[in-house]
Structure I
């Protein structure tokens, strides 16, 4: 699929401001879309939208298909009569500019359960019909997910491979009894998904109507503690007790001298191939019902991935194993057609990764922060092909200003020589450099538009706790910034 020269912003919905402890899909989300459209931007990039688990990372979700119910807007639920102001009486006191995930996990589910109680008592026929249709249309993943979450609740939240063996191993009689015993919890889990997708789909339609395309994100791997692994253990390298025999990671790299031990279970690609890659086809299909363009995280893993023993303490000791290669993408194209995919081709890139990306005609990614080692660095704008997506940095990088303040002196010196600029506005100069490039898409995080330092960093790869929590302030969407973005969009024909 051919993309049109455009630009936009990277900002996850949890980073929106608002009174409920976490950014949500409520009124400010619509104000943000209006603002983006007024700047001339045509792209809004988000992180994975799934229900986050341990560590709060959207790249470690309880499901590859479900949405994050913590993003559901209480304001819109009140407008529809599914909540009252009294239902908010026990709301905690929130820190304004950070998400306190611990408090959110304690409070928001109870609030959504109150919404379900109101729904059962007084919902309109139209809303009940929407609810029934949602459950029927999504049953293929929703039933397993809701049962999985209900069983997690009854087992104190521990990972599924620590549940009693009949539940862990999906004994049919045990699951039938659980569906009966925990029917109310299961229905409430399904209802939370109904609320999320109802609000998200309305927001996405609004964005599309304003000329904004939403770029979503598919992590190549699923979380070990997910309904995907529990419901489909045969698709992964798991032992009889549900423990992964090998896990995902990357060898020592820019971010970590011991590599990154992600811990995700690895796919049995032979089993996927035997099924015609049915699970992957459904995953891509489901994602493209919620976003317009998909960035596939860790694309290099389809050519070859770093396999680490399940009990290894770090990712230093591992081996490269061939992935499914073009076979998988032929099956996806045969089933779904030519798709709008961006290949996240960062990290240790070998010729087979480049060959796979280019054979498929997919745009890869460029990160300007990585470029300032010397003139031959492929992350510098004069090396970009048109068919690529360029960023000042992503959610995994420090902000542009944070990078500049901490980068080696030789990189800082080359930055000045290459851009011909001083340090008066490092983020602004880096944004201008990528907007003016030939790359088909140019995207920057809001934090870089705001000129923030490391205090605005979203994540640090390989570190758990304290990340993913950054939130913006309403005042950040200023007229000054709008004018600057509009000028860049016009000047560089994006």
Structure II
């Protein structure tokens, strides 16, 4: 089977999750948690489609689809699978596919904790929003039109706010409102940048950004687009919403939050680095400074957490900034490595957050001070936590190791090719932040899984296979990427070679 034999292959990647959102909503009350298998099958199908497209793109090229939207106004929409969008969409979809299986038993526990009994009708609401979120993520990656992109960004926001409000933990309604307002502020500023770009180009097509002239209007457009996404990515200074929203949502939803926050790296590269390099260049070094500050601040705050969910929530702030550091270097390896790091980060963070969910279900606490010695009772979960920590700490043979050295090679290459010494200083600060990562990932492993087992935890059992097997698959995938990074990096490197980068040689 090849891509030409699959009709509307890119449209299906978005339409199938949207269609199954209706299906799971209709059948959730009758099927209960088993409706998650329908979500899994739908997302597995779209993942297979993405793999087929990837095989076709291995030797270069792209796949595009265009559709009429509002012909009178000249507005259309389309999808593009190329060396940037396809690997991003594929990894995000794999994370969503595995999470669909994990969610079934986690949500059973969550609903019983909320209502005292399993309310099957709530699965309809959960998996409805689940599928809408997947469609939003994939649509964001494949969009060819700025208005289309904005609508998919909103499709990520609204269901995710409902997820927090319906199934979150402490003060979930208040947390959902805070999450929505901050993210909508970012989206509003991004939309303002889109309007300015339209005024300058007369088109909403993303490719039209390349025709905008270097003018005050163009610089404002680029600045607003970047600012909007920095808010949504919770960089230092506009980060206050993320720790609470990320820690108090249903833990099975954590992979979505990680991915929603990280997909901004893709949008910055697609819109600004690719099509507005002149306007983005003055913003690149300040972006590196903000990224380095975020890495250090987020890492320091992570170190003092005792709640396992807040631990991984704060680490998301720090880890996501690694990609921005690479992108801001405007070097070949920095830009491609930044996206590569984002993809490996969401794999590793999905594992760790889902481990936190397992601990909530099986141990009954989020407080690491009340844990210890759990490796003997939960060997699979302990191993998964170690591997997830290895991914974030860039320990071989995981994909995190490959991504981090590529990224920092790009960052330091910028500092030794005629640029001021400050580039190297920022790179060194970023490199020192990696020491914090090692500390805040492995020290919690020691606290939770080793040492003396508290007497009250002597009856703890390993999690069910539906919660561990998806994570084992992701751990195995990271090791495969670590041993053979070209299965993803091949695409990203080929894409970055075609960009207009001032430091493209390295």
Comparison of I, II by mean count of other Cβ atoms within 10 Å over residues 84-91 - largest value held by
II
If mean count of other Cβ atoms within 10 Å over residues 172-179 is calculated for I, II, the one returning 18.0 is structure II
Out of I, II, choose the structure whose coordinates give helix-only ellipticity at 222 nm (-39500 (n - 2.57) for each DSSP H run of 4 or more, over all residues; to 500) equal to -12000 when calculated.
I
Mean count of other Cβ atoms within 10 Å over residues 188-195 was computed and gave 24.0; which structure, I, II, did it come from?
I
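For Cα extents along the principal axes in Å, for residues 300-371 alone, the calculated result is 41, 32, 18, so let me know which of I, II that is.
I
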With FRET efficiency 1/(1 + (r/R0)^6) of positions 132 and 308 (r between Cβ atoms, R0 = 30 Å, to 0.05) as the yardstick, tell me which of I, II scores highest.
II
Ranking I, II by Kirkwood radius over Cα pairs in Å, for residues 356-443 alone, the structure that comes out highest
II
To test your reading of the models, identify which of I, II gives 14.4, 47 for Rg and Dmax of the Cα atoms in Å, for residues 124-203 alone when calculated.
II
Looking just at relative contact order in percent (Cα under 8 Å, 6 or more apart), which of the labels I, II belongs to the structure with the highest value?
I
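Rule-based calculations on the coordinates, nothing more; no lab input. Since the model is a prediction, treat every value here as computed from it, not as a measurement. Cβ atoms are built from the backbone, for glycine too; each structure is taken alone.
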